[in-house]
Structure formats: C-alpha cells, structure tokens
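A short reminder: the numbers here are calculations on the coordinates, not readings from a lab. Note that the structure is predicted; figures quoted are calculated from it, not measured. Cβ atoms are built from the backbone, for glycine too; each structure is taken alone.
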Structure I
Amino acid sequence: MIELLAKYSDCNAVLFSGGIDSTLVLTAAVKRGLMPLAVHVAMRNCGVDTKYAVSVAAKLGVPLAVRLMDLEEALGALPKVVKILGLFNPMEVVNCAVVYFGLEKALELGAKRVCTGDGGDELFLGYSFFQRYSPGELDRVRRRVVSRWYFCSFDLGRSLGVEVVAPFTAQEVVELALSLSPVEVLGKKPLRDVLRGYFPEVAEREKTPLERGSCFDRLYGEMRQRAGDEVEYLKSLFKELGLSYPTSPRGCPRCGYAYFDGSYCRMCGYARGK
C-alpha cells in the first residue's frame, strides 16, 4: 500500500494529524524520496494527536511544523471557513477549520502542493457508523459513500492558492480498495497491518475524529455558550456574510435546506434519528 500511495504523494507538505491515514501518506512521500514538511494543527494543551505526530515525524526525520491555537484564534477562522464552504454545519466547519489552519501554515512556510489523508476512512471503513451494517450491506454502503465523497481540503486549498493532493482518492488506489472484501478492510485493518511494520503505536490507535484529536471540539462548547446552540452561532455568521441557501417545505426539518437527502443535511448537520 505504501508503494502504491507513493506514486501519488508528490507534495512538499503533508497535513499531518499523526493518525493512520496521514501517517501512511507521509511515509509514502518519504519512500518516494521526498522530505515533505509535516504540518500539524491543534489547540493549546491538547496533546491527543500531537504526541503521535511528534513521534512519527522524528522517526521519519522530516521537519514538523506545529501550529498551536487558542480558542479566540480558532473562532476567528470560522467565518472564513463558512464563507468558503457555503454552509453552517458545525461538524463540517469545525473539522475544516483544522484543515484551513494547516493549509495556511503550509503556505506560510512556502509549500504550494500539500498532501492529505482524505479518503482513507471511506475506502477502508474507518468510521464507527460502518460497524452498524451487516457484512452483506457493507460493500453497497461503502460504494455509495465513495461515490458521494467530498473533501473540504480541495475548496479550502483553492481559496488559499494551495494545490491539494489526496493520494487515497487516486483511481488506482480506489480500485484496489474496492476490490477487497469490506469485511477484510473494516476498521482499516489492511492499513493497520502495513503500519505495524513502521509505527506500531499508530497502527494500534483508536479511530479519533480530527476535531477530537486536535481538541477543536472545544469550539462547540464555546459556540453554545455564546449563542445557545452551535448551529445558530454558525448560521448567524452565514447570514452576516450575506450567504443564502435554497429552501423547501419538504426540505431539512431543521433548516429547510431544499436538497436534504432524507437522512442527513449537509447544510446544518441535521441527522434523522439522532
């Protein structure tokens, strides 16, 4: 897998959480003969992902740039992310704020082509919700997720003037992953197996969402404190920016978004049954 990813890891920086996917991409870039800058973003006094990022970068011998944020600085980026993405979905905005700061830091340090680990969780069934499905359903669900996947890093990169590369989304990588039985890949087993030979501490990591590993999930409580609800906080930013969205009486039960798919609203984050 590392050799295959290396074919598509031509970049001078990697957004690096220290998780399985970004560790594989960073290792692949080094295997390619590159010495990319590893860019890590976290809130101050977090330490969830940071210890892994520091350890892996040191073992690979690559430079590590750590951008530590405080709450006010992180909140300051939210209007920029809302404007670029055109939505007020808290989970999307908070996770993408981490990406925004990483791309901004990479650009500041001279990187113009940045790799990400986007796509690993979708292809190799890393998200916890995949555990709910029977073996017979998993392949259908995975293919549906991959056919609809969207990664904010590309839009954020275009806005900042940074080229974003996601090796896991290369067609050859996608075809290989989808050729494997979903039962074989559930929980990112093939990726963990590869990493055991390089970074066993990362291979054994529990799946940690970016917002939690970076401690950017602290922003939810701050938004609730300021506006009573994180959706309302971001929706007020959305309106202040002069943005609008199509609505329909049959749209999202929470925000009216016209293109609500019946289960999940990308605009506000409403999920039926939750």
Structure II
Amino acid sequence: MSIITLTTDFGLKDHFVSAVKGAIYTQLPDAKIVDISHEISPFHITEAAYVIQNAYKNFPKGSIHIVGIDSEFTPENKHIAVLLDGHYFICANNGLIGLITSEFNPEKTVEINIHDTVKSNFPVLDVFVTVACHIARGGTLEVIGKTVSEIKTIKGITPIVNLEGKQIVGSIIYIDNYGNLITNITQKLFKDIGKGRQFKIIARTAVFGNVYERYSDAINFNIEKNKREEDGKKLAIFNSSGYLELAIYKSNPKTVGGASTLFGLNYRDTVTINFE
C-alpha cells in the first residue's frame, strides 16, 4: 500500500484535515497517511513548493502526495496528477509543480477529468482523494485524466546574475518556524558564480561576509560563555536543502524575535550577493 501524504493551507483548527483523512480511510482502510504540513500560508504556492520539494525526496518511490493549496477548480485552475521522480503529485495546475520540477522533468502529467462523476465543492476531499486512492490501488493516470505536455509555471522567482558575473540578486522564498529567511539562491549557484572570491551578502540593513556550514559554527566556543556573542547573533548558512539562509542563532519569534522581524524582511524581499 502506497503512502499518501497531505500538504495543505487548512490549518488545524477546522475539520478539513480530519475530513480528508476520513475520506481516504473510507476508500482505503489500510492506508498509510503522513502529514507534511497543514500550516502553509493561505494560497502561498511558493511556500508550499519549498516545503514539498524538500520533504517528498525522503519518502519511498511510489508515494502519493496530495497538495491542497489554491485547489478550487476553475477554467483557469485545472487539476492535474503528475508522475515526477517516481512520486505521484495531485494538485491544481497553478504553478506549484512547475516550481518542484526544476531538477526533474515529469514522467507523465494528466489533466484530471473525473469531475462529472464526483460530486464536489471541496476538491481536495472529493476529487484529490478519489484520484489518490485510485493510484494507491494500482490504477493508471490515463484512467482519471488526459495526457498534457505543458504545466503552468510561475515567473520572476529565479535569481538573476549580472552580465559581469559579479552579482547575484535573489529573494526570500520561505520563512521557517524560527523566523529564518530562506532565499532562492542555491549553494551550487553561489559556488559556480563566486568561484571562491570574497563576497558580501546584503539584505536591507543586514550584511554578511561569511557563510557557515552549521548554525553553531558562527559561535566561538573558545571564549567563556558569558563573554561570547551567542543568542541573537546573525549568520548566513547553506541549509540542509542547499539554499542560502539568513538566520539568528537560537532565535525565537515569540520572544526575542527571528531574522524576519529583526532584519525587517519578508517574502520576496531582495537579497544581493556582491563578489569582489
């Protein structure tokens, strides 16, 4: 039995998540359901793509990922099922899959066409669950949709490198639970353009001259604890997903604040790297 994951912007206050799980168990009593996240910011496609992109790779091939973000069915927001990197994704054709496919081309994409046979005003509950359970039982994508060759993409979120190769201009694409700022600048791009040169990372008033491998590398543990700069220290790292992240050491957005509030930065704000 395939694993079915759920990623939504439903939150946990309302009944929606439980209703979706109940519908899956009704069709597949032995289903294995895993929650990736239900705290995606409402309709935030880029945020959802970042979370899913960095979660799905840890699941076994053949896993089925239901994505309930901006999923209302309209003439401009069709539903698709995609086989990508050995995984199945069921979502709206709203640009989300286009963000995830930066590393892999989809093996197969179909535009779901079962809406006439499934009564629905809650597509994640009705249509997406029906498709997921069909796939989990060994069904093929062609049965639930027609093959399409193109998927919607979102423009304007790729870092820009200037003609001289001396500057990368990126942006914030995600803010995590600690208030840390994840950019769209990858470690690979940084190394390819930087070629070992000195650099400065500028994000509004925050400036960084080093990028660490781990958060704790920013702390000098040779200095006595009561004398060293520790809590509240700003730092830049390449996180476990390979993206440049601007952070505050041991930050807590609910008390001392995180990088987002302390640096005055938010989603899509600019981060620039100047190489010398």
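Data table
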{"read-out": "FRET efficiency 1/(1 + (r/R0)^6) of positions 192 and 240 (r between Cβ atoms, R0 = 35 Å, to 0.05) - structure with the largest value, from I, II", "value": "II"}
{"read-out": "Origin of the value 4.0, where distance in nm of label points 7 Å out along Cα→Cβ at positions 80 and 264 was derived from one of I, II", "value": "II"}
{"read-out": "For 24 (relative contact order in percent (Cα under 8 Å, 6 or more apart), calculated) the corresponding structure among I, II", "value": "I"}
{"read-out": "Per FRET efficiency 1/(1 + (r/R0)^6) of positions 200 and 232 (r between Cβ atoms, R0 = 35 Å, to 0.05), the highest-valued of structures I, II", "value": "II"}
{"read-out": "Comparison of I, II - label where FRET efficiency 1/(1 + (r/R0)^6) of positions 184 and 216 (r between Cβ atoms, R0 = 25 Å, to 0.05) is highest", "value": "II"}
{"read-out": "Identity of the structure behind 18.5, 56 (criterion: Rg and Dmax of the Cα atoms in Å, calculated), options I, II", "value": "I"}
{"read-out": "For helix-only ellipticity at 222 nm (-39500 (n - 2.57) for each DSSP H run of 4 or more, over all residues; to 500) computed as -14500, the structure of I, II it came from", "value": "I"}
{"read-out": "Structure (I, II) behind the derived value 14.2 of mean count of other Cβ atoms within 10 Å over residues 24-31", "value": "II"}
